[in-house]
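Coordinate-derived values only; no laboratory data. Just so it is clear, the structure is predicted and the values come from calculations on it, not from any experiment. Cβ atoms are built from the backbone, for glycine too; each structure is taken alone.
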Structure 1
């Protein structure tokens, strides 16, 4: 299986604190991979290093596009990382609450637009066509996420589960081949979590993307994931299939407390 993400000996320090300490990780094409561990283990720090929010202290992060182009991400800005095909959501919802649902998704399309400042000022035919295409594409994305009925609602007025879906929709509007989800099921009830499970699988199968998610809901993790990576104190301590990880004595003792049916 060809890797779309290769993380090698990734390190991030804050003063004397090693938030990440030599982490290795790979994700294959069309693979769903989970990253688990207790609070403070370094999971979100890893996401921030992958997406350009933090500059790694050491190690390497590389992504390989479906066309086979490999790019080293170390030191690149978040907008550049997104334009290369990696998108993410956040643990805490970061929608533009006082903008409409459609406008939130349109913002995600911005990195795929070509009209520059002159086009925006002059409003030439090319710019107008591109703006119409952005609206049409954004609406289709909302339909795929069953959010089209909220198209003109302010994001803040959506039910919680719909806000979570909207954030994923906005990320998908950037046309990623690798999607990072930071605790997508946080705060969801059982039905919302099941719907999220179905959505993630559908995205992987329909859009042919790879997905890396941080999640504490182990039932969701084991039902979704092809592989699981486990981190503790910034280090990877286990990896494998859900069955292998859930039977790993170190993982059971440190995180799960008991064996979970995979």
Structure 2
């Protein structure tokens, strides 16, 4: 079987997608290294080499992975709940416009609420474990609901009218019309919201000093004025944000390849 040669334009796009992120990373590291050299105060501004060494030292510790996995578990649990409820309510809003009109102001209020204020308010009423998940839900849900509703509302009405004319079953409408139409939006919204949810969960962990978490390690490093460790744990949060986005992107590519 003869394999088709990759299109030149496609290869160029792939190379550019690799080149520009690497260029941006190189510029950021160069600026950071120059800043550290000019400041010449390792305890205040550690060099990239020092932070990377601290980062890889952390990666070699068993407790590190337990703390990271606990934070990721909270994030994924929170995201899964937000995804399911947002999709269900968005579908209901797509079918019943008055319901969407009721949801719109609620979603707007949740999107406008300052994250830190929400964390401090909930801290007075909830335990630390539950609070980080609830805060993540309150931030992720409105973003997902808006994206999902827009995708559902944007499904081709002509196709839906034709399905109604031919009396297509509800299950077939869902799996043959709605799902293929909104899948791209679901993956794109999930990709950006996953990293947002992780950041919010970590913020809640920091403010509540939740034990055995990325947030607690960031807070502890700050309190002890261990700046290189603080930078390293911040890098951990950034790396795993990219990992979550990457997983969502891979799942999207797999979905597209199977269509």
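Given 15.8 as the derived value for mean count of other Cβ atoms within 10 Å over residues 76-83, which of the supplied structures 1, 2 does it correspond to? This value belongs to structure 1. When Cα Rg over 2.2 N^0.38 Å, for residues 140-211 alone is worked out for each of 1, 2, structure 2 gives the greatest result. For percent of Cα pairs over 36 Å apart, the calculated result is 30, so let me know which of 1, 2 that is. The read-out was computed on structure 2. Source structure of the calculated read-out (mean count of other Cβ atoms within 10 Å over residues 172-179, 21.1) within 1, 2: 1. Of the structures labelled 1, 2, which one yields 36, 13, 10 when semi-axes √(5λ) of the Cα gyration tensor in Å, for residues 92-179 alone is computed from its coordinates? Derived from the structure labelled 2. Among candidates 1, 2, the computation of distance in nm of label points 7 Å out along Cα→Cβ at positions 60 and 220 that gave 3.4 used structure 1. Each of 1, 2 could give helix-only ellipticity at 222 nm (-39500 (n - 2.57) for each DSSP H run of 4 or more, over all residues; to 500), but the derived value -10500 comes from 1.
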